[in-house]
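Below you'll find the structures, each written out as structure tokens.
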Structure 1
């Protein structure tokens, strides 16, 4: 099942019986016939059980495993793709193999190449390595099918298969399959469990997906294996591009885990990686065969888990990640100031989220540098449009932090300027004049005090162009340039509960206030450009995952329960603003990359200003 590049995949650990493979038909069929996944992965030797030991020597046992496979293929209602493990006899030698079935036909058999024969593992007692065979096809259940290393392909994606120990090798079969264009590697495993191994296993899967720029799908057999001296793990893990997609709880022993894999994201990641592009994966290499298989497309895709509505916010170890983000900002600012014998900063503090975060970062940096906090010159520049809440919170925060605080009302300057240019309307000129006057004040104060103007605008504002060109758009260093608004809120909240608990009430007041530039009375940003959670969601999927406008709208509607037309309208507004505002990004000041994207024209975002969409 796929749409917009998504493939639904099931990992299974069926309860199995040791001694009679025919008893394992029913539990496997129960899983196959109930899933809507496009590809289903079962464990290593699941038809017989990995722990069958010397039963593997018995011809009757081997024959029954083939009968069980035949029964599964004949009886299942699943016409999609599934991968099963069983022992296979070839010319009087036994091999541990994976069988790939598509549309009720065997389309490939893959042997295990690296047989563990240490500690609790004794596979060489029963099996031969696939590397000893030069066969490219074999007969199984009356079919002649490809044998060996192969990549299965259709119009959407390609996949390869390896078995358990193969993943752990210095040069794995999966590496070869990846070089031949595989986007997904499936691993059938039977892994023993002990304290600490589940974490090692997860890290290995995640790292394989990172190194191979792929999705890596892993499933292991479970405790229904024979308990001789070890217990087998039911661990199921899915990772993509170095990130965990999902994993099962090994204690709960759930028989299945279903995940949705974004193949288009993998393709996008490979397109932008210059090293990847140097690999030749258009023609088969190293004896790898390319095998066609069918993938049934459906009109509707039901996510196993809805996409995260706050994709920029880490879902694990949040406080640790927020601390790292703060560290990056602080160290970037220190590096910027290190060549000054007496560093000074000018910051416009409005009582809003962005300037609050910039001020906290500056405060931490100056404490670490052991420079007087009075060298941070925080300036609030109210007008008649500034709320009492904003001014009170800004001045109170400056006082608690012990920085030098200046209040410079700009109403008179604004009136004189508008009079000089003969302008009377409360329009965009009126709004932008305030932003530019504030920048003029900060820049002139920077000259006066021989300091730097620290910009406060965030990544979301930069993406949407929600800034006045040569107004708040300009500074000498933009400390929040790598942080979207949703992440800014998390950081301010984090600081209010940790190092800045003395300012907790003020920071919470700032967090709860409507986001506004306060250039007009009762102005609310999100009523003009849309909610930041929606814009950040689109920004993430467009820039990180390479999703186009249609796919972003589709994901937005599903994730936020929006009608499709409403999601399309919101997404179009984002894309129109994003590309029309590139001219502002072309001349934006320097600022540190904090998350996994940057819109700097000197970094990741190379785009002409006159792009037409």
Structure 2
């Protein structure tokens, strides 16, 4: 009963804090805004993407498509090493490189700090997806490797520590879905797998077709591939008149063997959109995110898109959430304007505290329902509700401006007027105001190790669409409330913090190496360092306190009478304490780690008859409370 009381108290604290915040200060506060594309102020930019170095939050890479004076649509990449204060255009050489002309750009940075850049282009006249690997942090990009073409590609990274740890996936669709893998940090990708059938479903003849969203890998190494397609999952969407309604459906593919096989397709929420110009300026690629925090909603899957809402007679930013990887879903509305003016192009991210952040282009201030400003909102209760929306930019962005009317030209054959006598011809369009009145189908949003959100978005304040950077933080009282709820969820009611200590369980993490088991001595040992991924120094000593030795009803790896053997407090069960330090400073500096310490456990018996289960202990982490400044 005590644990229930603590959880209820923490949830009540979050609710009270949300209510108080809605009546006082904004829930999020802008920290910095700067123009990324200063090197090309006259080239309209659209469809942004952003990557953040997991080892260094001051290092980011942004990409977007650009309309070039040559009449060709291309892609630019920019890099910063000072947290967005200054951005430099990456060098892409030679100028006729496949990286220079193309679209649907993506950029990622692996956990080793390796930047990867991909896009769709043409090589030798054929549609091709290319991926380049930078060896200088994104300042320049080498000649790329060519993959089979896939429209709107995405990457996902397995950092779970499982048997597939280190796998990089790149997926997309070209008819059926294509999935390739890399196990050498992106140096090469294997031949693509065609995901053409729902092999685990009731009807093995049903093709898997649709529009893929962000691919994800769970903390347990499970590959998750949400997508949207026809309600009946077949290519039977009839041709419809402009301004008519289209109804599609989200679904989720889930694989626990790296995409080599999949569980039956999981059904998701419906997707409603209008055909015609209004739909073009509101809709974009749906985006997904996974809660990788150690908090209350760890493992929750989120999906965000703009959805036509019959009640409001307008588009809304709709968020779907699933706590069982797509088996069941509930939805909520993110934007709080109800004046019939459409939002567009939402993106989302989940920070280290499990707080969900969403940004989008909002037209609530334009009576003509065309120009937008960047807006954002957060949820501290797992996406069930969102705090009042916050305007993140002041000047309106209008795509239908003379500076954005850069014409694009291409050659083609007229195969439809008279199929027996195809005629050569060409096409001309102004991509920005015609094809991308939404500013592009994606925009970038990521969260760093401190919980700060970083956005790369399209700003038209100068009359020409430009790529901009904005960072924002959650108001501190909300962070405190979220961490209290997470602590109650993860540490149970017994988590009493001693005087002079501070609980940093949600801030620090471990680096684990050299596990060994000796059946003759009946010991298991593992070397552990405590890592500080934040930008805040942590006073030492730092204590890790054993909270769970094994999952309920399980024996660690099947071993009998498994227990700690060398805890610094002499503990032989839950509550065992190991103390770490980083001599001689007495401070665990930001981005640093402690000296290693070997954790030893003992067991009885020999090799288990049934070596089942895993050794998955959990810990609380306490640091010395900082002395108040005088």
Structure 3
């Protein structure tokens, strides 16, 4: 499983490189803060945020931030490294100031130059972070910094931070363009933003608990204290009217873009002759759209770069086809038009992608529907398709668009629908190994890893802009971490990087010294070759639900040949347990001649489990680790002297 949070790109911050700093840009530090050694509401904390101020001018698209942190322990000194991530090319920052104040009142202004490092790439976004390394931080120090972000409106206040916050103050100056509305989540009782006489909204909150993240749970924005702002345009008076108007506006726009159902009839017949069955024609049309240039999955380009390449905008599906390129949304619309021209019933679908948020109908913000799909009728079945996603196979939907809220753009469709629930068979990792173990405990041989469905799609999308060497290196590094014992893992061959329907397959040669350990004349051989791919759930308790991105399945088939002078002391033990329908584990182990045959299957069959069921989930994966950690003993082969 891989965890990812792509939409965080839209709420990132940015900084400039070359700035001047002065100590008199900040107010004097109160004496009680200089001498503070702990804070009763957060005892034992390594550091806390003393003050935090956020001012947003929605009309001017600016946000100003100020943070003051008190360091209590050596561990808290890490907050001297201030990382500010941002989606490069989309915003700018100025007026950055930073300093360190020691407990004796002495001041060290930051006069260095922030350095930039890449964090992650996602579609057209490149996430980088500017890092300020503030000097001289020690126990008792206070860290202060501020900056102004321009060309940016996040649309929310994140109330909770990684650190406990003594006091936070938020202020929003609304834009005059539209009616401002808001929703809030998990705020303290009696706390809500208040509108002042001048129309500004303010919120002050004291003693805000630190946010404690947990693995495999809902997107953080769904769990934190927060306030979301959005602008409602038009005359909608309530939630139902808003979404009805939104659906109609999207339907009108889609109709204008796709044109008449038969406008692409001749083209559709050329790609997929009408004499063929409709199901086969749809697959050919899908494959053809997948071959078009997808601008959404290319690195972000400025308007000047687009002009140099001669890239033009499109007003209709005919424009997109003529150009030979389009965004993921436009390519899905092209497929809709082609499918209709071929005689299929096809609908354009707006989808709320669940990778970073869960859809809330009461939040009247149409940006919640940030993805698109196509729904086609093929025989008696309705199938969701996504030709606008890079290398997405026919019949598969990217995990973020599965089991989530969607809006069907049809005249008779007025309610939200849910997209298809994913299955574990949609995300299978096969691991096959042909190995031999030597008398000294070294394990050697070949390992074949095959990624199917979601597992292949994720890796293809993630590494689409890498060259072959970069993709292969990343895959080799990923798989090397799976082995339970360190050794040499060398990639021999990869197939499927540039395919859509075929699995992604990687072949490795491994050499792992010390895989088995000596015990006198015996050899102790672990039966678990791989680790690091399944959740550990180390903590005894949990606050938030368990949320898998998608169901998945692992299938292992391993053969380990034994040294000729050693034999099994006893037969290996097989195990099987399945607590309910959500999880399944099976390990079949047996001796076949002079080799051990190991077959293992792990299935996770759903995505959401309430926190009160955490003990049972934790126990299941504890049993998985225990079963994977099984061992066998090899003893010298018995010989009998002839009479």
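Listing for the model above:
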item: At a computed 2.6 (distance in nm of label points 7 Å out along Cα→Cβ at positions 438 and 598), which of 1, 2, 3; result: 1
item: If log10 I(q)/I(0) by the Debye sum over Cα atoms at q = 0.10, 0.12 Å⁻¹ is computed and equals -1.12, -1.39, the structure in 1, 2, 3; result: 3
item: Label whose coordinates, when helix-only ellipticity at 222 nm (-39500 (n - 2.57) for each DSSP H run of 4 or more, over all residues; to 500) is calculated, return -5000 (choices 1, 2, 3); result: 3
item: Structure from which 58 was derived, percent of Cα pairs over 26 Å apart, for residues 262-397 alone, options 1, 2, 3; result: 1
item: Distance in nm of label points 7 Å out along Cα→Cβ at positions 46 and 446 - highest-scoring structure of 1, 2, 3; result: 1
item: Computed 48, 31, 26 for Cα extents along the principal axes in Å, for residues 174-245 alone - originating structure among 1, 2, 3; result: 2
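Each reported figure results from applying straightforward, stated rules to the coordinates on display, with no laboratory input. What you are looking at is a predicted structure, and each value in this text was computed from that prediction instead of being measured. Cβ atoms are built from the backbone, for glycine too; each structure is taken alone.
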